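What follows is a group of structures, each given as structure tokens.
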Structure P
Amino acid sequence: MELKYGSTSFPLNLPPERLAGVITPSPIVIDASPVEIIKTALDACNKSISSFRTGEKVVIVTSDITRYTGSEIYLPLLVERLNRQGIADDDIEILIALGIHRKQTEHEHQKILGPLHGRIRVSDHECDDHDSLSLIGTTSNGIKVRINRKAVEADHLILTGTIGFHYFAGFGGGRKSVLPGIASRKACMASHFTVLNPGEGSGKNPLAVTGNLEGNPVHRAMVEGCALAKPAFILNTVLAADKRIIAVFAGDWREAHEAGCRFCHEQFAYPLAEKSDLVVASCGGFPKDINLIQAHKSMEYAAQSIKDGGVMILLAECRDGFGNGTFFNWFRHKRLDEFETALRAQYEINGQTAYSLLQKAQRFRIILVSQFPAKQVEEMGLIPAQTLDEAMGIAGLMLPKEWRCYLMPEAGSVLPVAV
């Protein structure tokens, strides 16, 4: 089997007696093309679009390059519908929901917009540019929601993106386009801070986990923030592991998103009868392993398939490094209790991800195949390797005599669930 790594791959041949299984999403047979699927979904938005009037301003929010969504396919079809309703190109702007991520390059804008690049105005959200933000209200737990002024001043706000598992918001997509997508840094941090239970030392909320919305405090904060923005509708794709669009959910921002989440769970949760000693997991190659923050998702899912004290090999090239300049600094904390105290004192989203990574590093033995210097990998409590062969050699010294292994060729796209 070939396991993707950045833009290349590593071969792996396991003896049959060692292989516990290959964890992949259920096979999906789709008769319709992506264009047909999108057009059908857009039909569900006809009532909303028919209320748009010539001369009105429309802002379309879409994801940045770290989250492939199929935007180069659906954005032109969406703009075509708006044009047909009398909305001119000059009255449409595409706003990239960076959250606290870095700005996009011109080439990345090209990839996101596809044939619309150079035709429709595009801008990157800036979470620290206070003059470009507007306060739209406060959530029930006191989060002051400031979002991009362009979204507030538009006559119509449309949210687009993709729905998939999220390791503490339950699922991505939908309401996440507003908070944290186009929100202030402070609002982003506050919404994510709800992942922790109230009270020093009480740890992470047990409902803020992958694949769960019910009672999830992070989801609730995001929903309340999105409601304040009053989106006209959403258009969210669901992607197969090979990035094909297999479904699109469009319409009411809450109902369409929840329907998409149910579909995702049905398609991408993998029933697991027992856990193994070893899992070899690939994020799925570039851009899913573009940086460590993105690759952490695959680490989180793969961790569900191994026994406590088990071994994970994660293939994550991380050509863009950590994904944020403050991420690595958090690993000055080596004990989880000290880490949690520091996180509560000065919460950062990157700190939460680093905390989650360290939890796994101390529960399992994780070998990271990446471009990072060995010393940096070791500082994070992980074991460095440069190739899959080297990683397998290291793992062999840690495993019991009769070890068995799961393979996850697209670890960021499937969630092992114990049954």
Structure Q
Amino acid sequence: MLKRTYLEILLHHVQNYEQMIFICGARQAGKTTLAKMLITNERNYLNWDNVKHRAIILDNIFEYIEDEVLANHLDINKPALLILDEIHKYSDWKNYLKGMYDQYKGKIIFIITGSARLDIYNKGGDSLMGRYFLYHIYQLSMGELIGHNYEPGQKFWQPKWTLAKDNALADTTDNLWQRLFKFGGYPEPFIKNDAIFYNRWHSLRTRQLFHEEIRDYAHIYDIDQLELMGTLIASQAGGQLNYSNIATKIQKSESTVRSWMHILYNSYYCFSIPPWSSNVARSILKMPKIYLYDWSAVVDHGSKVENFVAVHLLKSVSYWNNVGLGQINLYYLRDKQQHEVDFLLVSNNQPWMLIEVKAADTKISNNLNYFQQQLQAQHAIQLKFEADFVKINAFELQSNKIVPASAFLSQLL
């Protein structure tokens, strides 16, 4: 079984905090599997989509907690755990959880999982404020395949020159890198490592996402056009998002396209990265860049490379913010003279790390040097995608250095 670094993060929460654990992320990213690793008995798991479990949740949850969860919990020095999967589909779920949390605070840690974005559901007059910590779960990444051990307060991991035995999968680091790029980071197709299985799995997952999940929670009935919009976005991955252009192609209004984009964001189909404008002369102020969570669905090789790195960076940004390592955001850089750098990490509103991605270039980008002179970020790194994994600590190098992308990304989550 693949070792997920997230398991150690959640165990740290269980051992140190009494707030509920909210686990959100894309369909089939491993949320439920991960949550179940924290419990030892199926009685500690209830799924809203299971008819019998739903009846328990609606009719006698407090009796169930007393008779099944607490009565069978043997370690009085530790709280019991109860997983409530997809509970956000219940219309009054926030007040429901508030009542249970307030009654069993200190006795039970509730673990709430959902494929839609739980952080979206928690905006505005949130009755759960202060009662939960949120954890975004992403698909597999190079850092997780390397098998780092979680240490609280750590942003980067020291490079590991050997793979963890339970993660090696009888493969080399470079082969795992190529396999991750080809099949994506969703655990099942990655582990199968089979092109025919991947094609069937990906087709089914896409159909379920649009024709079941999005249709049911967003009440969108023109699903075919929304799916067409998703296909157009996939073809534009790594490019600037142009709402009017998409509206013309799918024959919908621009306001509809903007509304649908939020649905695709909330369903973990795609995400956008805005431009950074502070301290940049003549920067552009609009047009975010768009990426897919599943980079394997991007056809163009150059766009796929950039998308691959974007997801790795977004995963780390979410981790840093979720565990309290600062307020960190992800941007890109472009000015009106067409100078551009692919990514900028900003820590506490200060430029921190410039990252340019190239497939095979061996010369430092002039644009990287240009923006580094303006922003004076702590790190400025050019990633070379088509380069073998090497034993190098990317964060001990001087700025404006070329680093194998596999070496750099393996030091992130």
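Values as computed for the structure displayed
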item	result
Ranking P, Q by distance in nm of label points 7 Å out along Cα→Cβ at positions 238 and 366, the structure that comes out highest	P
Among P, Q, structure where relative contact order in percent (Cα under 8 Å, 6 or more apart) as derived comes to 20	P
Identity of the structure behind 15.4, 44 (criterion: Rg and Dmax of the Cα atoms in Å, for residues 198-253 alone, calculated), options P, Q	P
Identity of the structure behind -9000 (criterion: helix-only ellipticity at 222 nm (-39500 (n - 2.57) for each DSSP H run of 4 or more, over all residues; to 500), calculated), options P, Q	P
Test item: Cα extents along the principal axes in Å calculated as 71, 51, 39, pick one of P, Q	P
Which entry (P, Q) yields the derived value 3.6 for distance in nm of label points 7 Å out along Cα→Cβ at positions 6 and 286	Q
Source structure (of P, Q) for P(r) over Cα pairs in 10 Å bins from 0, in percent, for residues 222-389 alone, computed value 10, 36, 36, 17, 2	Q
Highest-scoring label, criterion being distance in nm of label points 7 Å out along Cα→Cβ at positions 30 and 134, among P, Q	P
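Quick note: the coordinates plus some simple rules give every number you see, no bench work behind them. These numbers come from a predicted model, not from an experiment. Cβ atoms are built from the backbone, for glycine too; each structure is taken alone.
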